[in-house]
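Structures incoming, each one as structure tokens.
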Structure 1
Amino acid sequence: MSKQRLAYLCGTRAWGGLEMNQFRNCLWMMQRGHQVLLLAKENSPILIQAQQANIPVRIIAEHHRFKYLAASFRLGRILKEEKITHLFVRASTDLNIAAIAKTLVGRKLRLLYFMEMQIGINKKSFLHRARYRKIDHWICPLNYLTEQVVQRTGFNKRKISQLHSAINLEEQHLLDQDSCRESLKLPKGQLLFGLIGRIDPHKGQLLLLQALQIVNDPNVSICFMGEQTRDASNSYLNSLHQFIRENKLSEQVHFLDFQENPSEFYNAVDCVIMASRSETFGMVTVESFAHGKPVIGSASGGTPELIHQDALGFLFETDRADDLAKQMVLFKEKKESFDPNQITQEAKKFDHHQICREIEERYLSK
């Protein structure tokens, strides 16, 4: 297969799962020999990451509100100058300028939308349909998202396909639990649940603290790894510490700073908690599987589809601290029944080599 000229568009200024997935996929395809280009806003985190990784970049214009037309024409010029054959989009907020730019470039440009966010309401208006008609491939990581696209948009079913989000299994290292706990200054000899993610109400740290209080077992501890949302106030973090003080949980709760490679965290804990109200596709869940760790997750979004059997973890009723506590106690009782080898086997279907190969075969060879 001849190598294509691929562009990855990311107009957000955040550095979360969506942006990381776009960056990693751009990097992986470059490593496979494709000519890639990252299109991002000036001084955005993803642009800085790409420059550090020696990925070719071009700066795009701001395209919020009334600036989208000028930004679309600028994007179209870049795509023409760079002779781009395939444009990859993950943020729904980038679809508008991508669709207009595709109109300017013509049919030779293929627009691929990797769905990263759920569709909360119907999007069947004239403007939505006009935008969606420019998409050549709408790619969903899970079945429930495919169903959302079918039910809530007027998009052509024949252009919808399914492909998992990917992780680099070579970066997921299996390490000795006691050594990891010692390195991270976490208690040995206790049942340790972990929650990794930014310190934010949407991630459910307070819910886990409430569940820990209900469990009421001094031999059970929890560990949070993550940093506050950028530019957010300290109010949520302060509320967590206040809850810990008021309920005398300081000996059972541990905070760790975010790490680029959190393998020590995953190896240190016994089970990972996904306490957020809804995850589109839980990359943390997949990373947990890669480390042989079961997951207790909220029964909403994509989590039930990932935790599809008791051998991989348990589900709890969304926003119910009492039910989360119940599942934590159940895990304590059945901890020895979880087979780390079986769990790591589940992670292999998310291997980035396999996913990139499928991208080439499904979308780049036509």
Structure 2
Amino acid sequence: MRILFVGAFGESRSEEGHTGGQLFACKSLLASSLGSKYDWSLIDSMASTNKRRRFPERLLKAFLRVVSFVVKLPRADVVLLFSSAGMSFAEKGLMALWAKRLGKAVIFAPRSGLIEDELAVRPGRKRFVARVVQAVDVLLCQSPFWVKFYGDIAGGQTDKCICLPNWIDAGPYIADAQERKKTKEDGRLRVLFLGWITRNKGVFDLIELAAKLGEDAPDFFLAGDGEDMEALRGAIAKKGVGDRIHLLSWIDREQKLAWLKTSDVFILPSYRDGYPNALLEAMASGLACLASETGGIRDMIRHGETGLLVKPGEVEQMAEALRLLMRDAALRKRLGEAAREQVLRENNLSRAVELFEQLFAQLGKDESL
């Protein structure tokens, strides 16, 4: 069976490149048993940087991908499309509609929480999103929240929406509670953030959080980069919290595993999010997690059981939750252990592989498609 796969594979990665949930999802599928069972034709749509790019550059690369897609499409039995929001959804959506016009089976996997704001600001785009959802054969949603979100856009049509949470190999991430050592002589806890440095990720709220906690503030370590990095540096200096908030830039896989194993709390104060892989990695590591109640996060964390949830932008609520975690080591341990158990149960790669095999078998044999 010939699978035309449009996703993130890292082939266009620059020296400033980055990794993320979509890259891991796509590459892990190819590295699994699926890789040798099918004839894969790949089109890499990974951005060369996570910082703002000029529109002409983005448009040219999108045009070249579409041309490649049109050329490869006639030989495909099944089309698999991974999409973000914005131009990415527009590009993959057009690919999906063209593929259906030629009678191809299409699996569409949208994976960005930013589409909520996008459609709120530009409601006219809902018609295009609805058309794509109604046209494809399978819409892979990352959580029940997204099943309802896309189903509502498509007029209540949820029969083709399949819930498949992000998958992960949890093995390398486990850390015994005894490994979570204090990293400074004064015994302050280590609070870790992993991800893009953008306002949407709530990183500027961490400055307010550190200031609010004052002398009791833990050490915040932010690993990542993005278009708001310089603005963040300036805000940290202006607020005078540089002794509490430490910017690490991008870290490689081994460094990331080390930080996850030796941190005490993971924090993700996003305003919008899909089903963040960084949070999934932290949960797999047995870290106590504090995150915003938005997008798929509300399906990932059960408040008080597998982590703590706060309203996006509510710094005072965040401070109270963090104070609770700081003073209660037993709570941190309980939340972290429950989070890891959930990941092992609901986010294993074998579950995703099994579902894709079923979908490929079904769609590849359905001559009516």
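For which of 1, 2 does distance in nm of label points 7 Å out along Cα→Cβ at positions 54 and 70, calculated from the coordinates, equal 2.5? The read-out was computed on structure 2.
Comparing FRET efficiency 1/(1 + (r/R0)^6) of positions 38 and 254 (r between Cβ atoms, R0 = 35 Å, to 0.05) across 1, 2, which is largest?
Working: 1: 0.45; 2: 0.65.
Going through 1, 2 one by one, FRET efficiency 1/(1 + (r/R0)^6) of positions 38 and 254 (r between Cβ atoms, R0 = 35 Å, to 0.05) peaks for structure 2.
Could you tell me which structure in 1, 2 was used to calculate helix-only ellipticity at 222 nm (-39500 (n - 2.57) for each DSSP H run of 4 or more, over all residues; to 500) as -13500? Structure 2 accounts for this read-out.
When P(r) over Cα pairs in 20 Å bins from 0, in percent is computed for each of 1, 2, which one produces 28, 54, 18, 0? Going label by label, the one that fits is 1.
Readers should treat all values here as calculations from the given coordinates under stated rules, not as data from a laboratory. Please read these numbers as outputs of a predicted model, since none were measured by experiment. Cβ atoms are built from the backbone, for glycine too; each structure is taken alone.
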